[in-house]
Structure P
């Protein structure tokens, strides 16, 4: 007996429990993403018009990635309904590129994962978030069609609403944080300059002085016929004085670019390219502006405020950062202590409560157990009591029963109304289903169990003698074996 034959009999067009990962789960993305929620959804999602932090701890398979995808989808709908007050969404869920660049900056003796992450600081996280946000902003201003960003609408941004200081801020942010891998950084900056009509010719005054003085010396020599002067040092000293401003600016911006490159440790800047871009700013427009050239958070917060000011002019009232998959980078490899070293700097009340910024941190449950071991300084800095803390993304048997029922209904064939109860005979009642599902704890275990249950039931019967409902004997035996495997996985000696 085939599984699809069994499902077709009940009016179910596809297996509701075939996928275990939300990122590839077509049932979840097609239907459940908009109407199946964890009981704490409202606290995690919050109010889009007033972004706020949420710190969520959940075990593997509890639905953290599903919640991230749900937040992005709901914000997509929100942005479509509120074009004048949208939310700018940044997905901070791929740490590998940032960790690789950071590791390349470390000395040989500090490249071991624990030593490397011991040097990771809050401003490194802010640099990474700014890099993702600014790259997305530049993509959308330049209307890069192949770039895909969460909750981003296809309409062009209203760049005509930007005033001169805001255009300067966009160009400065792009110089420091635009990190597209598709194009050369300098070429992309000049494309952006042309798009925003940012004039850089006033920055060429040092060229004009150098060329002007050189021509003046040559004209005077030619006009007076004093070619013998070329054998003396004075014409060359005068020409060198004319080019001195150019030389001074080269040295000044090379040093600035070097400091920015050295202190943005999660980015991969070229000092010379960055120097050329920074030198293109007219002096009056860049003097006094913050640059991430010092290892501290103050400049980063100023850059973040500049980004928010630009986004407000482009109809974005808030910025939401989705932090997920912190246990997946290959350098961390699931180690609780290494995850802690990466995440703890982000638990800073000043960042989490930054106006107009909402961080949604979806973290492994192993970190929650470490919170109570921290000292008072950590708790005063993090102030988790103010961050919409969810200590455990737990599921009850009733809530998992609702999830399973919703997935069965989502896979209904045309004209059918299948239910979960209809798949079982009278010996397996709703109460027993909820009790058993409660022992599975999380959706991923529920899906694995149900898939194994379907397989076992169908393998026990032939196509000529099908049995259309699962009995209690099959249910209990499969549940007992699965719970044994689940226990081995919890102890770290099974594949799950």
Structure Q
């Protein structure tokens, strides 16, 4: 019912937000007599602020058109490689006519970035993607808004998330021989589970895993986000934050954790900071500071665009990661595509290098939560693992902005290059998987093969003797 009330209110407010935008333009237009009145700038700024507070924010574009590689502008083309009901595997294909640059691009490692499914769209990692495109072939998981997924497309559970990640890893491996995986925030847990299960089955695992600011062990340095998930019961979440999608959307009837509730939670964490930011925006509009106002718009266009999460996935994440700690306790069973449950065993990972990154001032995933992955992946050799703590960085600073580009990224690219031996294909871990499924040959065929081998050996010895005489 709450979702329906919210949508009704949003529909009523939408025309007023549009009128506020029109009024803002009218009072800022110098060709209009009203634009020359003494308070015109203040009135225009006020209407502009009303428009931004009342407008509906849609999914932003990545908008990455070009990147510089070796001082050459390389064109970027986005395309969807795999389209699943709840996610698209999106590739950023690079094009250039410069032959040396093209040769350099072909040698660069392939990276799968697993974006969070925790409220915001994958475009939140735009800076991450743009920076990595200089030195890598980049893929990203672009999660869909659950309210746009029809009920006919089925349910979505945490197990499905893990199966998606495994499918995407196999796809990139199939194209390039192998790949590296980078997970930011929420997906560090399901990515670690996905790679663990692949290792347990004897599958080829990624060359490296880079895990950034994620709740591997949410018990360590719990934050306000962790405390909410830990202190409220599972039933509380089910009864207070889960609602059905209204009939106006393709996913009508689907149970979700609505995006508008998530956004309310985000803002409630730092209400003073957001209020100050909007007041500064109002003042910058009056002063005509175009650079500052544009920076504000870009940030809040991204921050205010939120998606609905499927209820099953969200509730299972709360219980598995923040209440039962199944990963760290070694009690996490995941259902595979065949319907069989498998135990998540990070200790089975041996050939995948591990880099963990944390921000000193991270108020979402506290200190030590991501580094806990090293204790779980106990059979990765010491020289194949590294931990980086970024001084002065908050949660967003480790994957976006100046600290990401100047401090974190140089370490990430160095780590990936150090473990980019694609030629040495990783052998399956289990003996059963290592043995090829070949039928036993008949005895007669075996004898014939043995005789042929003896003849070949004798011929080789004779040839060697002749060559020596020569």
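What follows is calculated from the coordinates using simple rules that are stated; it is not laboratory data. Quick caveat: nothing in here was measured; it's all calculated off a predicted structure. Cβ atoms are built from the backbone, for glycine too; each structure is taken alone.
For this structure, a couple of remarks:
- Each of P, Q could give Rg and Dmax of the Cα atoms in Å, but the derived value 27.2, 108 comes from Q.
- For Cα extents along the principal axes in Å, for residues 164-235 alone computed as 44, 23, 17, the structure of P, Q it came from: Q
- Ranked by distance in nm of label points 7 Å out along Cα→Cβ at positions 92 and 172, structures P, Q are led by P, which has the greatest value.
- Label whose coordinates, when FRET efficiency 1/(1 + (r/R0)^6) of positions 100 and 268 (r between Cβ atoms, R0 = 35 Å, to 0.05) is calculated, return 0.10 (choices P, Q): Q
- Among candidates P, Q, the computation of helix-only ellipticity at 222 nm (-39500 (n - 2.57) for each DSSP H run of 4 or more, over all residues; to 500) that gave -13500 used structure Q.
- For the set P, Q, ranking by relative contact order in percent (Cα under 8 Å, 6 or more apart) places P highest.
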